[in-house]
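So, here come the structures, one by one.
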Structure 1
Amino acid sequence: MRERFACLCLPTQGGYGYLTEYRVAKAFTDGRIQTIYGGTTEIMKEIIGRSLLA
């Protein structure tokens, strides 16, 4: 959710949205690394689906 929101905000900031001094860029990188660290979205959905069926 955080990554999706940050992706929507980046274009509104223009080039400044990609500079690490701004909150939008920080939110984007934090959200992205959480997705990578936790596993890809498809794998996470598969794990959740298996646990619901078990």
Structure 2
Amino acid sequence: MTPRVSVVVATRNRRTLLARALVSIKSQRYRDFEIIVVDDASIDGTASWLRT
């Protein structure tokens, strides 16, 4: 089933802040959503961190 809401997060070299943002999004009571993270060529390991 397709989620009702898409949460799109753009990031670049902000892995620590991204982690905090994702925790905040996941803690919402509303559950019918997907999270899409768009990484703009980070060099701080953001992409590899997201894959884990």
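No value in this document is a laboratory result; all are computed from the given coordinates. Every value quoted in this text rests on a predicted model; they were computed, and no experiment measured them. Cβ atoms are built from the backbone, for glycine too; each structure is taken alone.
Here are the numbers:
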item	result
Entry that produces -24500 once helix-only ellipticity at 222 nm (-39500 (n - 2.57) for each DSSP H run of 4 or more, over all residues; to 500) is calculated, selected from 1, 2	1
Given 30 for relative contact order in percent (Cα under 8 Å, 6 or more apart), calculated: source structure among 1, 2	1
Which entry (1, 2) yields the derived value 1.45 for Cα Rg over 2.2 N^0.38 Å	1
Structure from which 2.4 was derived, distance in nm of label points 7 Å out along Cα→Cβ at positions 15 and 31, options 1, 2	1
